[in-house]
Each structure stands twice: as structure tokens, then as C-alpha cells.
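Just so you know, all these numbers are worked out from the coordinates, no wet-lab data involved. The model shown is predicted, which means the values in this text are computed figures rather than measured ones. Cβ atoms are built from the backbone, for glycine too; each structure is taken alone.
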Structure I
Amino acid sequence: MTREVVRGLRPADSLNLVFLFFLSSVVLAFYGRLNAPGGLLILYSALVLVQLALMRFKNGDGLVRWAYDLIFPTICILIIFDSLEGLVHYINPRDIDPILIKLDYAIFGFYPTVMAEKLMTPLLTDIMQLAYSSYYFLPITLGVVLKVKGRNLDFDRSLFLIMLCFYLSYAGYMLMPALGPRFTISHLQNTDLRGYVIAGQLQEILNRLEGIKRDAFPSGHTGIALTVLYLSYRYAKGLYRFYLPCVIALIVSTVYCRYHYVVDVLGGILLALITIFLGEAYYGYRAKRIDINR
């Protein structure tokens, strides 16, 4: 790419390309350990090509602009997440669950997911599983609201911070893989999670969609939810008032529904803080650079 093209990239585009190149480099570095390294390289290369193709229409409108702004980034994040199943455990086979379990017990003197059984009711399980699943809709809803309102600069900034949070969490999974308490300490649980209506169906859908990714630490659900909450407070106050109770319930649900240790949640809070600090610092630096160049 020419220097002019590089300078014209919005931050989210640059971040996406850099992370795809990073993942491709990881595949090449651990090529002999992976089951299907060629497939991963083709996948990441295809995403780069689609990104470059869509960038040619970034000044367009209609469906093409929506594809560039929202549809492709969403699909890209999901595809990359799905690809981690064929990457994480092969490059770093030592799960850190024993450390996380010990930390949880050291902090509380008990296992939080087991203790949560005392609060368990079918209705609460339905509510908590629904809250946990709302994670997939929070960032998309914010993006749609900002797009519909024509808040393009706010949308670009929000997209960058959300993608940064996702990709930092993915890097965390590669460095510190963990399965989570629903796999590692299920033998300590006295009862299964059962709801009245929706919990079982949602659990089944998420199990099929997410598979076994070793994505417990840090809690991406917590990090993304808090980052979206921060952005909604800045750019969509009406949405923020709706998000606040949803995000609180979502964070509680990560432990109640046995997806995460409490230490994972603390890691997710730190993830959100790092995302906001780095993202805002980058945008401040970028604004100064643009002013200087002008």
C-alpha cells in the first residue's frame, strides 16, 4: 500500500489489518504444531483481501457503506474468534485454570460458581443466561444507533475501541489459555443449571457457536460490555441508561452461569481499562498528528 493509502486508513481498518498480519505470523511461527495451518493462512488472507476491497468503497453509501462500517467488522471479529479453536491450544497447551481456581479460592475462601447454587432458581437462571447472551448485541446496537444518527466520527472511534478490546482479549487467550469453571470444577457442582424456558436453549446455541476456545481469561464478556458501556455514556446517553442494568446483570451472569472465574471478571475489568486508556491515547495522538500535518 502507498503511504497516502496508509494515512487514509481509519484506525479500525489499520487495527484489523495489523491483527490479521499478527495472526498470520503466529501461524507461520508455529506452523509445524498446527493441524491446518494452511487453512488458517488462507482464511486470514481472505479477510485481508475483503478488507482492502471494501476500503475502496468507504466513501459510498447504502448497503456497501454498511458492509464496510458494521457488517464486515462484525463478521471478521466472529471469524477470527472461531479460528482460535485451531490455534490457541496448539501454540500454548498449558491451561492456567489451576492458577485461576486457586486465586478465586484464596480471595473468597470458597468456589464462587459453587456458592452461587444457593441463589439459583429456574427463573433467575433464565434471566442470567439471557443477560450473558446479550453480550453479542450490545456493541452492534450501539453501532447501529450511531450510524442511524449520522455520528460517523463517534462511530469510527467506538468501532476502534471495541475491536481493540476484542483483539486484546484474543491475545490474552493465546498467552493465558483457560477453559473456565464449567469444565474444570463441574465435579464440585451439586446441581445443573436449569431454567424454566430459555436457559437450556441458549446454553446449547452458545456451546455450538463458541465450541471450546480456552477463552476464559480475561473475560471478554466483561471487557467488551464495560467498553460499550463507556462508549454509550459518551455518545448515546439514552442507550447508556438501558445498558447499565444489562451490563451489571451480564457481569454477574459470567460467574452465575459458570463460564468464568471471578478472577476472569477482574481481568475483564482491567482489559476494559487498558482498552479505553490505549484507545483514547491513540486517538489523542492521531488528532495531534493530523493537526501538525495540516
Structure II
Amino acid sequence: MIADRVLVCSTAAQLGEAVSSAREDTEDSLMMRKKIYSSRIIKAGALLADTTTLFDNWDETHSVRENLERLQRENIFGKASRSRIRDVLAIFRQRYLQDESVTKALAFLIKNRLPRFALDRILFFHAAQADALLHDIVTHVLADRYGRGMTEIRTESIQATLTTWVREGKTSARWSEDTTRRVAQGLLATLRDFGILQGANIKRLAPAHIPIAAFAYMAFYLSARQASGERLIHNEEWLLFFLTIEDIERLFMEAHQHGLLEYHAAGTVIRITFPSESLEDYARVISERSI
């Protein structure tokens, strides 16, 4: 029998202290995050169709290296050149293949046909965990604009932010104006393909919406990195989807109703319990119980 994962937080006299501590943890994680932004987004993009192809053809009896060598040799992605194949496989390794539990969970969800919108949200989440620039342009820039009701996003405004970060020494090199513009364009195109933005020429922030299956998956993933339910609720990563605290609490209650977890907020205690201990096992729970 699989043991539950439980997160508990006392909230009466300790609530303000817990919230403050959660915010300090967020600040600490930001300080520790490696602030060297790469221009790899120019070569990357969302690659949603290729990611599905990757995991549809993934052989769990072989290592990551063996799988990548075979996929490159067979060119199942149909790329025009070997260098492009290498670029794409390097991106996959960075985003989805560093953690064996993530690799196995994604392979299971894709092979068992998790609904596309939920899957795209999960893939974006992992892509943002692996790319500080993609992560921070959403959580530091777009989330702030979303909160202020500024839904239209232009390349020029993102380019201006990137230019500031270049001057502050946050990039891997001194990007030229042309490189900065191409990175800004790459970011917006990638975010559009992941569903965070909408529109072709003029892009706008998409409404804050996340399928309950994707939310539960991310909550489980983040729970391994949180000390309490309160800190999980206040985790900065929810800004990737422009979620408010009220949104997050509602989604936890909805996930509870679907049997994806147990969420109880009674008096001084917030208790969040997951029915699995491993991400791969939880992917199976999501596949079985989500709508």
C-alpha cells in the first residue's frame, strides 16, 4: 500500500509567521536561483509536437543516453540537419530528462493521452523550471502586468526589460540589440505556443486558467520542496499561471473533490495529503481520476 504524503501547517498564532516565512523562503530561492540568463530560447520554442513524439517513442528499459542516441540515429523528429536534431535533444534533456521521476511521469501521461491543454501546462511548468529567463519573464514581468490589468504584451516592452537585465550583467554574454530583440521574440512565441499568451502580431495575456489535473501534478511536484501546506499555497511558481491565493485555494478544494488529494483547512490547521509518494505513481492517479 502506498503511503500518503502529508503537508500540515498550524495557522492560528503562527499564521502570520508562516506566511512571512514562506515569503522569505521565496526570496531565498530567488537569491539562490542562478541569475545567468541564456539566449537558448532562440533555438528552443515550445516544441510541443516534438515533445509528444519524444515520449511516445521513449523506451523506459533504456537509459536517457541510449534513448537519445537511438532517437537521433532514427531522426524520428524529421529534422533537416543533424545539428538541429542535436539542438532539440539538448533542449529535451535540459527540460524533461534531468530527473528520472519527471521523465517517467511525463512518458506515462503522454502515452496515456492526458488531455492536451493539461499536458501543455505541465510541459510549460517544467520548461520554466529549467530556464531561468523563461521563468523570470513570466513571474517577474508578465504576472505583475496581469495583476494590474495590462493584458497587451509587445515585443518592444520585453526587449526593454531584457536590455536592462543585460546591463545588470544577468545574461551569459553582452547581447547585441539584434540578439536581444530575437530573444524577446522567441520568448513571446514560446509563451504563445504554451498557451500563456494569445494572439499573432499583438499578443495578450491569456486568462488565468489551469486544468485540475495539471494543477494537482504541479502541487505534488512542489510539495516535495515545501515544508508545509501554507508554503505550498504561497509558492512563487503559481505566478507562472497568474494565480491568486484565492485561485490556488479554490483549485486545492476542486482537486480534493476529484479525489486527487485531500485538502483540509479547519481552524488552525491546513492539511494537504497526496495519495502517492512518487511522481510516477501520482501520474497514474491523475490519469485514472482526472476528468
If FRET efficiency 1/(1 + (r/R0)^6) of positions 137 and 273 (r between Cβ atoms, R0 = 25 Å, to 0.05) is computed and equals 0.15, the structure in I, II: II
Origin of the derived value -23000 (helix-only ellipticity at 222 nm (-39500 (n - 2.57) for each DSSP H run of 4 or more, over all residues; to 500); candidates I, II): I
Check the numbers for distance in nm of label points 7 Å out along Cα→Cβ at positions 49 and 113 across I, II and tell me which is largest. I
One of I, II was used to compute relative contact order in percent (Cα under 8 Å, 6 or more apart), and the answer was 34. Which one was it? II
